[in-house]
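> Each structure below is given as structure tokens.
Rule-based calculations on the coordinates, nothing more; no lab input. What you see is a predicted model; the values in this text were computed from it and never measured. Cβ atoms are built from the backbone, for glycine too; each structure is taken alone.
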Structure P
Amino acid sequence: MTDWLNVGKIVNTHGIHGEVRVISKTDFPETRYAIGNKLFIFDGESNHHPVTIKSWRRHKQFDLLSFEEYGNVNDVERFKDHLLQVQKEDLHDDLYEGEYYYHEIIGLHVYTNSGLHVGKIKEILSPGANDVWVVKPVAGKKDILIPYIDEVIKEVDLDEGNVIINPMEGLLDE
């Protein structure tokens with residue numbers, strides 16, 4: 001049985017030449033969306049439609065993709081709200097130290113360097129220069145946003161399922 005990982009969600013079409021507007025959930029868009037790369041469009045039920053990247057560009061907060069197999073807006077209209085996925089076995093293991101796949105980080109427990117259990121990572125945002133890890137707190141209602149920077153993230157232990165942080169002033173305040 002194949003394990004699938006989400007790399008983005010098609011939210012709309014863009015123009016008339018078959019481009020789709022994608023909210024990206026991938027760790028490495030420059031690799032994942034490289035021309036000639038293979039992805040799969042998941043219909044939400046059981047079908048995976050293989051596609052080959054024809055073009056990729058950034059536009060505002062979206063990634064715009066076109067596929068070799070689909071050349072106009074009428075071909076891709078049906079893919080709105082569908083997920084872009086990759087097979088887990090197609091991941092490359094050549095990550096540098098301190099680099100992780102999103103699926104490895106989501107679900108880890110976060111502790112301060114003094115041992116306080118902060119919560120569990122539920123999502124990763126990629127708004128700009130660095131990722132932001134969204135933590136569902138143990139206590140409280142408001143999610144905690146932790147920047148993925150050396151000053152804050154002190155240790156990531158995938159085997160133990162833990163992250164140790166040195167919280168900046170105000171980071172854990174409600």
Structure Q
Amino acid sequence: MKRYHPLLVALHWVLAAMIVGGLIMGGQVLAALPNDSPDKLFSLRMHMSLGMIIGVLMIIRLITRLRTQHPPKADTGNALLNMGGQAAHWALYALVLLMVASGIGISLGAGLPDIVFGGSGAPLPETFSDLPPRTAHGILSKLLALTILAHIAGWAYHQFMLKDGLFSRMWFGNRTD
């Protein structure tokens with residue numbers, strides 16, 4: 001087996017775009033908008049919806065990953081790099097799921113479901129900073145971004161230094177070629 005299951009491949013690329021979009025939206029758009037801005041509610045609605053979709057898709061991806069056959073582990077020729085690569089892959093799952101959980105924690109702690117989706121007309125809280133899940137969400141976002149950069153660096157190492165064609169494993173095509 002040379003390629004991952006097509007559902008894993010599709011979810012990898014869809015989730016990659018969604019996660020990067022969510023990180024940019026949260027770190028650049030939401031962080032810049034004061035809570036009394038009329039645009040904040042719309043942006044929160046989009047960010048929260050995206051986060052929930054990411055959570056569901058990540059669970060589907062994890063289940064698919066655990067239940068399907070996949071290619072042998074990548075080998076860099078260096079045991080420490082191999083171990084780091086494996087750790088980074090599992091860290092991506094953990095960090096994304098923890099981001100979703102901390103986002104849910106912020107939402108529930110601030111009463112956002114009724115405000116953002118329920119049309120209660122209530123204003124947003126003055127700040128989210130006093131909520132412990134908000135602190136976790138911020139730290140996790142930085143760790144996730146760094147892990148994504150490490151993942152991309154690993155791809156570049158395989159692609160340009162080792163030239164081992166590793167990229168094809170996470171692309172569409174016959175799984176046995």
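> Given 57, 28, 22 as the derived value for Cα extents along the principal axes in Å, which of the supplied structures P, Q does it correspond to?
Values: P: 55, 32, 29; Q: 57, 28, 22.
The read-out was computed on structure Q.
> Match the computed value 145 of volume of the Cα convex hull per residue in Å³, for residues 20-115 alone to one of the structures P, Q, and report its label. Each step should come with its number before you reach the end.
Numbers: P: 145; Q: 118.
It must be structure P, since only it matches.
> Work out the source of 0.85 here, i.e. which of P, Q gives that when FRET efficiency 1/(1 + (r/R0)^6) of positions 76 and 132 (r between Cβ atoms, R0 = 41 Å, to 0.05) is computed. Kindly include the intermediate steps, with their values, before the conclusion.
Working: P: 0.85; Q: 0.60.
Structure of origin is P.
> When you work out FRET efficiency 1/(1 + (r/R0)^6) of positions 68 and 148 (r between Cβ atoms, R0 = 25 Å, to 0.05) for each of the structures P, Q, which one comes out largest? Display every interim value, and only then the final one.
Working: P: 0.15; Q: 0.60.
Between P, Q, the highest calculated value is found for Q.
> For the read-out helix-only ellipticity at 222 nm (-39500 (n - 2.57) for each DSSP H run of 4 or more, over all residues; to 500), a value of -1000 was computed from one structure; give its label from P, Q.
The read-out was computed on structure P.
> Can you say which of P, Q returns 18 when relative contact order in percent (Cα under 8 Å, 6 or more apart) is computed? Walk me through the intermediate numbers first.
On the way: P: 18; Q: 37.
Only structure P yields this read-out.
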